[in-house]
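We did not get these values from a lab; they are worked out from the coordinates using the rules stated. All values derive from a computational prediction rather than experimental measurement. Cβ atoms are built from the backbone, for glycine too; each structure is taken alone.
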Structure 1
Amino acid sequence: MSVKLGLLALLAEQSMYGAQLRSEFEARTGGTWPLNVGQVYTTLARLERDGMVEQESAPDEEGRILYHLTDLGMTEVMAWWQTPVDRDETPRDELVIKLALAVTTPGVDVRAVVQTQRTATLKQLRDLTRLKMQASDRQASDSATNNDLAWLLVVENLIFGAESEVRWLDHVESSLARAAAYPHQPTAATSDGTASEATTGLLGAEK
């Protein structure tokens, strides 16, 4: 999640000060990606340096420094809304890296690693499901706001991700069983540094 672009999007609505930006960001994402004020002000300083935001000429009635978008900042926000998120670069998923290394490292109980992760992911899925019920109740109430809908969408995205991870872990475990049934199949990296067939089979499926 780009904090920079998130703050620019908020400032496109109105001028805000740092703590207000943090509060709005967390309210609209259900607190899923909490920010601290220091992170907000560090980002604002960079945006100001890059000519995308400016400080108001005078503080507000409580002495707080307000920030507003420049024309360049508004252009950046509009381009963000109109541009798809780039999925070309493979993200560094710690779990995928961990299992890839576990599969190719002697003495590691890969099945235990998988089972431990599945237990943790299923717990997270149960917690997210409870949050979804709360978010759905709020969305269905007469006082529902767009923030409630945003929170529901974020929670559902996290649920889909957790469900996908569980399916992928099931795939890894079944692949381990097949590899054990055919012990002659290579399970480590080849001499030229490329992934072996077994490792690719374990980790190559879509999550």
Structure 2
Amino acid sequence: MDNATATFDIVTIRKSVQKLENFHPVLVKHLLEGDQRKEFTRLDKTAGVYAFWWVGDSTLLKKKINEQRYKLKGPANREDLIPIKICKDWLEAATINNRICLYVGKTTNLNQRISGHLRYTVKDIWTDRNGENRTKEPFSFERKPNTVSQLRIGLERIFQDHSLDYIKTHIAISWLELEDNEKVNNAVNRFYIEDKMVADLFPIFNVDVER
């Protein structure tokens, strides 16, 4: 329908947040390699919101967080990096049912956006095809290798290592489709669903002080 209008619907927003928070996450490995590959393919061009989780034993993640002082690039007029502490209280706030929320997002194409976060078939996202570093050093806090892989970049900055093995064993994802016949009704709602998810789950890689 050409004259469809994007509308604000607080009932949809609240129900969607509740559904997503109660959605049992699917291991990324199962979604991309296992019996749910058809489900992932079906999500192409499907709008929605999603959340990445660290599942299983959190000891390894917490150990690396304690060892690695996380940093963020500040505004353009600030040259030095801003150290932040991912403290125990933060991790506890980001934990639901023994899983830690890492990143929450919205998209008009769940398949494409999730694929961008993971770069699942690429071992090294920090070097180009010629083997040259895209940043001053691998796993740099100063510059990102790209603008779409926030989940993977966050993991590799913490581990100071490539993260595909961790992604295959410890990362799960939950999502909620927000498509409808008119394809625009939820264009407004997606923003507030994502914001509400960030407020509820305190995902550790959604922090951004660059602007």
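Listing for the model above:
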| quantity | calculated |
| --- | --- |
| For -0.45, -0.83, -1.02, -1.25 (log10 I(q)/I(0) by the Debye sum over Cα atoms at q = 0.08, 0.12, 0.15, 0.19 Å⁻¹, calculated) the corresponding structure among 1, 2 | 1 |
| Label whose coordinates, when Cα extents along the principal axes in Å, for residues 50-121 alone is calculated, return 64, 33, 20 (choices 1, 2) | 1 |
| Entry that produces -20500 once helix-only ellipticity at 222 nm (-39500 (n - 2.57) for each DSSP H run of 4 or more, over all residues; to 500) is calculated, selected from 1, 2 | 1 |
| Relative contact order in percent (Cα under 8 Å, 6 or more apart) derived as 39 - corresponding label from 1, 2 | 2 |
| With FRET efficiency 1/(1 + (r/R0)^6) of positions 26 and 170 (r between Cβ atoms, R0 = 25 Å, to 0.05) derived as 0.15, matching label from 1, 2 | 1 |
| Origin of the value 4.0, where distance in nm of label points 7 Å out along Cα→Cβ at positions 10 and 146 was derived from one of 1, 2 | 2 |
